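Structures for review follow.
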Structure P
Amino acid sequence: MVEETKVQSNSSSVNISSNSLPKSILNIKSSEYERFDTGITELNRVLGGGIVKGSLTLISGAPGIGKSTLLLQAANSISRKYGKVLYVSGEESEEQIKMRGDRLEAMSSDLYIVSETSIEKIEEHIENTKPVFVIVDSIQTLFKQSITSAPGSVSQVRESSNDIMRIGKTKGIPFFIVAHVTKQGELAGPRVLEHMVDAVLSFEGERTEEFRILRTMKNRFGTTSEIGVFEMRESGLEEVSNPSAVFLEETDFQKEGSIVIGIMEGTRPILIEIQALVSETKAVMPRRTAVGVDVSRLNLILAVLEKKLKIPFYNCDVYVNVVGGLNIEGTFADLGLALALISSVKSKEINLEKLIVFGEIGLTGEVRPVAFGDRIVNEAEKMGFKNIVIPARNKGKSKK
């Protein structure tokens, strides 16, 4: 058992107080948040239009996924447009960051780098540098001198975050904080950290894959349904403005167990390939493996197909993969997943040229409509798809 050291600090959680009196909501003046353009369209999209002045944003992801690369590119762009940016690193030396900056061509004269882990020293650097934007990489490396526990402990992370929030809110400086994730992909550290910040971003993808997905988990200044798509290259992260075209670049249409589906990510329709492989097994417990699709959703579709179409899957291993590394949320993929599974178990191709499908499958076997189906249809038509299979009620909502 590890006992958490008691915090020996006079600081406490950030308190917001003023001399104002309660007002009717109708008498309170509303104002637009002042935002910084990051120079990266996909990042702006995820943030709701840019970085809000004085905001605190947490970005997490697996090691090597590209968090530091993305932030260094953003820091370079912001410094060229708005002024000084301070990049605080507790994990890399200044020389290492300089080498990455050379590779990314992020060499703005207003981009300041410091390798520091003391929150008190970081505050001094902010006072002296007077940056318009600060990046801290990472929160788990910071420590407060008045606390005796090790960096990364609950008390250190909590108190360091409190100090960062105080600095950001009082000076109107937006902060980006990098956080580690556990082996299960969850944010490491105390849960209170997620509640303290204004936005939580998750950088997803496999290190062996070229595509990266930036997803919003929380955003006080915008929607949480948008994603940003990037491609990792030698020169850094490049934005993918047309994900459908990129995800379908290597797709071999009319292939057994493969089908193109349409989904919505925020306000953006995306067309992507989903693959299924069904093979007989003599194992007592057949395998159910899904990459990019919720396994519980896969099990639901399998149960409906067995019950309604009498297709046996109980003696089969089932593997499902979404091409490109995208994680599909919601029910858009149900109908496409069912067709891919049937195609694989029957060992038959779906002989329809340039086919795309989408729709939700209910427990009674009915095909139900999905939101924004007309946008997916329009995207499919722009991409040259000739056969579009959709729920009947979505057809009525489509303008074409």
Structure Q
Amino acid sequence: MTATDIAIMRDRDQIESLAEAWDQLARHPNADRRVFDLAIASHGKNSHPTLIALCGKDGATHALIVGREEPTAVEFRIGYTCLFRFSTTALNIVYGGILGEITAADASAILKAIDRNVRKTGVSLVKFSPLSIDSVLYRAIHTDIGTLRRQWKTDPYRHFALDLPAHFQDFLNTLSSKHRSSIRRYRKKIDGEFSEPVVISLYKGQDDIQALCEAIEKVAATTYQRGMGRGFFHNASWERRLEMEAQRNTLRLFIMYSGKTPLAFWLFVTRANVAHSVATGYKPSVSAFTPGTLILVDAVRTFIEEEFDTIDWGLGYADYKQRFSNRDWLEAEIGYGAPSPVGVSVNLVRSISILINRLLKRLFERFGMVAVIKKYLRQRLRPVAR
């Protein structure tokens, strides 16, 4: 289908008129209309919703692109270390925010419409959360946007998912006997470590959300993700998110306790027949017992029993994602500067940082140092002593 009309909408009333189409087209929780509204509210008055609507000859909206126009920190990073940063205004397209079917002709027209819009609004950077490298938009950015404006290519990474079998035993059979044995061994070891029983509790209804957030925070505050400013934070925005998911019966929260002491957690939300991993963490004091794996196996059992089709492990690489997956695809972050001197300058700063990190990563990979460096930096980033 070829779009006959492309409209970029920032007005609330215009956006509300697309609610029905948005709800029908959205597949990923990040692009869910209600989740998006919560994100806009949490970012304050400086964050503005921006929707790009594609309408066919019949006038019906057949595709949407969901983004936010907001102040964004441009960071010059070497690994996990930020050397300097500055603020600019960006149009950030959310992950999973490409809704519906888009043709190659649509993609080129969308990029031209975005350029016209950013000239009016003063946006200096357009950022797409990771796109499949096979998507028409990813290809269009590399062919239609000039070299000085376009982010230099980042190495694509594999996005992992686990398509679930009909029975839990079938899942266990995919693991080696050594792996199954190690899971049983770590379960026995962690049970023997604490005087009070170690249990994994599942929450999906409208429990005391504030109390659950307090339990998660006790774990999240000790993780390296917290040191990077990522992952779960106990604040009003996360409370509202969990309340909303619970009300819709899309919350699946697993917390490992010893007595009343939380040791680890894993937060999933569901859409259609897919469970999406949102946040996870464990206390450093129990890392030797692989608590994440113990919760993961419990979660897989739950999702099979509830007849879900797939677990999507989310963005970024982790060993467990590869180990517990049977399907993957390549994605890469992509962005470009506005058609202005400021836009070109912003893109050059980001691209040079990306290039340096790309070269360093390849150097460390050559000498087999990546895992060692990651472990060291993550330990340094933990905000509390272990």
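Starting from the value 18.6: which structure in P, Q was mean count of other Cβ atoms within 10 Å over residues 247-254 calculated from? Considering all the candidates, the number was obtained from Q. In this comparison of P, Q, the computed figure -0.66, -0.89, -1.09 for log10 I(q)/I(0) by the Debye sum over Cα atoms at q = 0.09, 0.11, 0.13 Å⁻¹ is attributed to P. Looking across P, Q, the calculation of FRET efficiency 1/(1 + (r/R0)^6) of positions 47 and 311 (r between Cβ atoms, R0 = 25 Å, to 0.05) that yields 0.05 traces back to P.
Computing mean count of other Cβ atoms within 10 Å over residues 263-270 gives 20.0 for which of P, Q? The correct label is P. Among the shown structures P, Q, from which was the value -12500 of helix-only ellipticity at 222 nm (-39500 (n - 2.57) for each DSSP H run of 4 or more, over all residues; to 500) calculated? Derived from Q, not from the others. Once relative contact order in percent (Cα under 8 Å, 6 or more apart) is computed for every structure in P, Q, the highest value turns out to be that of Q. Taking 13.8, 42 as the value of Rg and Dmax of the Cα atoms in Å, for residues 159-230 alone derived from one of the structures shown (P, Q), identify that structure. This figure was derived from P.
Quick note: the coordinates plus some simple rules give every number you see, no bench work behind them. Predicted model, so just to flag it, every value in this text is computed and none were measured. Cβ atoms are built from the backbone, for glycine too; each structure is taken alone.
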